[in-house]
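Every number in this text was worked out from the coordinates using simple rules, so none of it is lab data. Just so it is clear, the structure is predicted and the values come from calculations on it, not from any experiment. Cβ atoms are built from the backbone, for glycine too; each structure is taken alone.
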Structure P
């Protein structure tokens, strides 16, 4: 077990206290971590940020590595990633809906190194990624966490109208086959080499998409997603206010003139050719 306050020169911060609340940079903190797990973190973070267009961050906020409780945290072999802070940009995992492409770019590369990655859609993990090595890197249809990721990538990166429910059914399989054909990846996804290729290509495409200018229509879609998750008592009033805005003649005319289309095929071709 080692004690570290930085990984690859990236400071490790803690932001889960009254003085340093979640979402802030927090304070630089020392964490205990298993030696071999630390090596995996170093390799994974190096690949993530070598590909990320924002480059190497100043610090990462983590909810913990070694924690005195059962499971992989209890032996320093799990990492809870709350947020990433660059000089002029921040990715807070709870705000996934506003930074889908950047979030999925990071996650795609993390999954190349860790068999366990619990993300925003997994129960009780909206505000952090939990990453660990208790299972091997591979895709299992029965693994809810892996299917959540796949469906998120299909919907938010490849524009497939899929329901994100963590269940690998006919719809998920059909869209996956379609995307794999477009990316020139052999099927099935349950073959490890195919899965790794998908993670690598998807990570690169997601990072490229994260650099594109966000259109007003996408921002409205993000707002609708936020409203959908509001308590029932508040949801109706907020939805009504948004709909009143959207159906206003001036607003409607303005939105009709806005294009949301990005050239996904061009982005894909720039990565796979």
Structure Q
């Protein structure tokens, strides 16, 4: 008896990632031979970055590299960047193609507005993540990044200081609510804006429901992908037999005869062809 496969409808490229991918391929087609760069890897998927490099798209890893650039086209990835990056590009006369996800752009505007109004911005997210670093770069006051309960409980602010809480778009929605509750119990003057994108909430909810109803769960995505790691954590909490892989090559699956249902989901930076390869492999072999 073959296993039943439940693939998440929300698996694969989200709107923001697709927008960034479309932007880079448009420049490959119409760039007129100018050097093309992305500021940081376009998406957190090594396979995609490798494919783009083969097409001549190079990655700029730092502000120092960017300052030395004298020509070409720089694509801002979906994670977004700080205001300072735009200033460098303008000063050097470099063409900028802005593929920042609209959901991330919204956070930049909130962070800028609220910090100019005197509120300290609290970012619920992962310190060092490029999206979080970009958000910090739009704050007119020093921002704080909180990613766990211990940090939330330890946080203190000055007397009379006002706060604005936002979230990394791909943060775990339930964890966000828990951390916000800790801040609200402190009694601070706090404005809370849930900036987790709707696609992330949908993906996490669907992954949880599928994982709770299958014997084996497969989560596909880049090893550096924050949203994929969170999907894995959610699925692992519902299904002990959960596997986190980047490509089919990483899948070493031996299913006992008792397994009847296998679930598959994927992060927002996972190309559809990789998802289909994994799905076909499970279908043919089990």
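If Cα extents along the principal axes in Å, for residues 101-196 alone computes to 33, 29, 20, which of P, Q did it come from?
On the way: P: 31, 26, 25; Q: 33, 29, 20.
Only structure Q yields this read-out.
Compare FRET efficiency 1/(1 + (r/R0)^6) of positions 189 and 253 (r between Cβ atoms, R0 = 41 Å, to 0.05) across structures P, Q and report the one with the greatest value.
Numbers: P: 0.40; Q: 0.20.
Largest value of FRET efficiency 1/(1 + (r/R0)^6) of positions 189 and 253 (r between Cβ atoms, R0 = 41 Å, to 0.05): P.
Can you spot which of P, Q the value 20.6, 66 was calculated from, given it is Rg and Dmax of the Cα atoms in Å?
Working: P: 19.5, 64; Q: 20.6, 66.
Derived from the structure labelled Q.
Using relative contact order in percent (Cα under 8 Å, 6 or more apart) as the calculated read-out, with 23 as its value, let me know the right label among P, Q.
Q
With distance in nm of label points 7 Å out along Cα→Cβ at positions 29 and 221 coming out at 2.9, pick the structure among P, Q it was computed from.
Working: P: 3.6; Q: 2.9.
So the calculation was done on Q.
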